[in-house]
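Enquirer: Alright, structures below, take your time with them.
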Structure I
Amino acid sequence: MTAPLVLGPTSLSRVVDDTGSFPLEHLLPTADRAVFEAERPALEPWAVDPASGDLLTVFQSWLIRRGGLTILVDACLGEHKDRWIRPAWHRRSGTKFLSRLKAEGVTPEQVDCVLCTHLHADHVGWNTRMENGRWVPTFPNARYLVCARELAHARHLAANPSDPPQDHGSFADSVQPLLDAGRIDAVEETHEIADGLRLAPAFGHTPGQVMLRVEEPGERPALLTGDTIHHPVQLAMPGTSSRFCADAAASAVTRRRVLEEAADSDAYLLAAHFPGPEYHRVKRDGARFRLR
């Protein structure tokens with residue numbers, strides 16, 4: 001557990017569910033290997049494994065507290081979910097996510113709102129938990145916010161399944177039970193959760209992904225970017241999208257826009273899968289970007 005980022009009345013902390021790694025060409029199929037090798041010294045050992053050269057990632061949620069409001073941004077991998085396509089995710093159990101949340105002083109019952117930046121399996125797993133043979137909301141008193149455009153896309157995928165399923169089966173076990181329980185609020189991509197906490201479109205990685213802007217008077221803004229940027233090496237190659245992006249070109253446009261905003265406003269960048277230091281800041285370097 002690390003000290004939260006405090007912006008006026010708002011505090012932000014990360015809650016880690018798991019870690020992982022990917023070979024460069026697996027996560028970023030069009031990556032320029034020469035650019036990666038030039039950036040590698042600055043990324044080792046916190047974001048690149050020195051031995052293998054693999055990209056290190058984290059599966060984490062962001063916990064936001066402001067006044068009496070407690071918000072969880074993205075719900076990671078969860079437990080007991082059938083994810084046979086990804087053995088590391090398949091039927092996980094005995095993990096520490098909820099205990100780490102408790103270490104931050106928050107129980108599942110105290111969460112008021114769960115924001116799903118998008119509905120990929122590694123962002124919705126803890127939306128539900130298994131109880132007496134059925135999936136129930138993990139955060140029983142929370143409203144779950146999903147961009148209406150994203151929800152419509154996920155429903156379409158669930159109604160027209162592929163083999164293997166594009167969503168790893170996550171709609172059935174981590175979204176549909178919330179719909180059945182009446183816990184989901186389908187909102188517009190510019191929805192305001194509270195003063196200074198506003199969604200913004202971040203389309204491309206998925207058709208309805210959103211990010212969250214945290215803006216408090218007299219403070220640097222914070223940008224919670226979901227999967228707009230998967231790994232710090234993308235700052236040096238912002239046009240390179242991950243293999244998991246539904247629309248690589250749109251994702252690249254969104255990524256550059258977000259990085260420009262972060263650099264120009266000196267915002268804190270809180271990316272869903274960045275390892276290492278929790279709260280990054282970005283600067284321009286010609287057509288590329290670097291961490292401050």
Structure II
Amino acid sequence: MSLNAELQERISSTISNNDVVLFMKGNRMMPQCGFSAKVVQILDGIIESYETVDVLADPGIRDGIKQFSNWPTIPQLYVRGEFIGGCDIITDLYNSGELHEKLGQKMPERKIPNIKISDAAAQRIGEFLERSPGKKLCLTVDTQFQASLGLVPPQGSEIVAVANGLDVIMDIGSASRAEGVSIELVEGSSGVGFKIDIPSAPGQVKQVTASDVKKMLDSGVRFEFLDVRTPEEREIALIVGARLLDAATAKQIESLPKDTMLVFHCHHGGRSQAAAEHFRGLGFTNTHNMTGGINAWSAEVDPDVPRY
């Protein structure tokens with residue numbers, strides 16, 4: 001089925017009006033599939049600002065972009081009008097450094113981080129590798145400094161570190177965040193597992209109560225107060241002084257100094273925690289989540305704010 005003229009113009013206009021645009025499932029702050037989340041993590045590690053289009057919100061775009069690009073899967077990335085590809089191609093270009101150049105950035109240094117693996121951990125990993133021929137130990141440290149281990153077939157473009165006799169493969173972004181990582185085998189309440197310590201990780205998202213936020217507002221503490229709910233929810237109830245975190249506001253926040261104090265709130269605290277983690281992953285070091293959300297504000301601070 002051919003692409004109708006109106007839809008083709010919408011897609012063309014979106015691509016031409018944005019230097020970098022990612023057609024994905026979900027949005028930058030809340031990806032709705034693993035492949036989209038992976039590409040968002042890659043882009044977040046290279047550039048601060050880019051446009052996303054949620055294909056789940058528009059069935060016409062979801063089917064139309066596949067015809068427009070002659071590419072069967074989502075996500076799809078365009079840079080200055082050029083179709084780059086899907087998740088696998090983007091990942092390969094990322095590891096080679098070519099994606100950085102396409103995005104106007106310097107090709108990153110392929111520095112091999114120093115990694116430590118304890119004897120006990122190395123022995124256990126070696127046992128897993130013996131049962132998985134053709135695979136290597138893969139360390140991933142995402143933009144939010146969440147680390148994970150896995151056994152995967154090497155693609156050849158990864159960075160390889162050697163620790164306690166084991167090859168550890170990483171994508172180029174993980175390698176840049178993995179300096180000093182230590183991996184140990186520990187026993188906890190749920191059994192034996194690996195503990196990964198990342199000394200370069202920024203501070204965790206801090207939790208503040210509604211009462212704490214009210215005190216800061218009253219005392220004139222300077223911070224960005226951000227509401228991650230929908231416009232429809234704000235019509236029901238809102239906190240004076242809190243700004244809607246829409247796409248335009250997000251771009252403005254991303255341009256601020258990384259030590260800017262950010263306080264996020266939603267309905268009960270879940271979405272705002274995710275938003276705070278997102279900005280922490282962008283390098284912001286002073287992020288806060290208002291526990292309990294606007295529901296707690298109504299209960300603790302201002303009962304005139306409607307509860308829903």
Structure III
Amino acid sequence: MNLEIRDKYLTDFKNILDLRELADSTIKNYTRYFEEFLDWLESDYDDRDPRDLSWKDLRVYINHLKNKTNSHSGKKLNPRSINPRIAQLHDFYAYVLHKVWDKYQLPSLRYDTYLPVVPTAEEAYEFIYSLDNLKHRAIVAVIYSAGLRVSEAVSLKYNDIVASRGYIIIRKTKNRSERRAILAKRTLAILTQYWISIGKPQDGGYLFPGQRQDSHLSTESVRRFIKKHLEQLGWKNNYTPHSFRHCFALTLLQNGTDLLTIKYALGHKSIHSTSAYLVMNNNEEGQNYISPFDMEISDDRK
């Protein structure tokens with residue numbers, strides 16, 4: 001496969017991803033996965049054209065991924081990391097090469113699921129108010145108090161904070177549905193303090209700007225400063241930005257908020273995603289039902 005053909009495949013694939021209006025992060029990841037696939041063909045598979053590969057060849061590639069080491073963690077790629085790469089292959093073969101995709105020839109991988117480690121409401125409060133950097137404090141406060149995804153929080157603009165009505169407008173969401181999130185009074189106080197500290201900007205730009213002009217803080221930057229602050233506090237739990245979103249939902253559930261309200265607050269597309277917090281709640285507080293073996297029975301059955 002010469003460079004001209006490779007570039008054409010890349011261009012055609014990017015055009016399809018843009019046409020489908022996928023999230024920027026998805027386009028970025030799928031493009032990277034596709035380049036990895038083409039690199040593998042070039043170095044390990046006789047530089048063959050993707051059009052000429054069989055299902056067996058594609059399965060060889062998936063087995064190659066299973067044995068590949070993640071450059072960041074130093075560990076082998078897990079099924080959760082491989083499945084998006086299978087999805088990328090599906091999109092390329094279906095939308096660019098116009099080939100029928102057979103999920104039985106190349107199925108998604110099964111994976112184990114684990115309950116996330118979630119901070120308590122008290123820990124969230126302590127973590128937020130122990131952050132000396134006002135910008136960092138404001139970001140974590142927004143994520144926790146409104147149950148936002150980190151990508152939603154860093155994308156906020158000044159006019160998304162509707163202080164007079166007590167809500168935050170979430171415009172850029174994972175499932176492409178605009179929603180309103182609650183604006184906590186404590187969060188508004190922190191945001192006001194942060195806004196004053198940076199000179200009361202009125203330009204309507206990003207609430208949490210990045211280093212480049214007209215850009216917002218990256219999600220990776222938020223992950224890094226949270227990890228650093230955990231180390232400073234001496235906390236052993238590996239909390240992430242998403243842990244504070246989990247804490248928001250779990251605390252609401254434990255205080256009697258119904259699941260549909262939590263679903264809307266989190267911006268979940270399906271109640272199935274929200275129902276995971278029922279399992280987390282049982283794990284957090286112990287089972288909230290009685291075993292039949294502990295139920296009262298009549299004397300003649302004892």
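Enquirer: Which of I, II, III yields -6000 for helix-only ellipticity at 222 nm (-39500 (n - 2.57) for each DSSP H run of 4 or more, over all residues; to 500), as computed?
Expert: Values: I: -6000; II: -10500; III: -16000.
Value -6000 for helix-only ellipticity at 222 nm (-39500 (n - 2.57) for each DSSP H run of 4 or more, over all residues; to 500) corresponds to I out of I, II, III.
Enquirer: Okay, moving on. From I, II, III, which structure was Rg and Dmax of the Cα atoms in Å = 22.0, 64 calculated on?
Expert: Details: I: 18.0, 56; II: 22.0, 64; III: 23.6, 85.
Source structure for this number: II.
A short reminder: the numbers here are calculations on the coordinates, not readings from a lab. As the structure is a computational prediction, the values presented were derived from the model and not from experiment.
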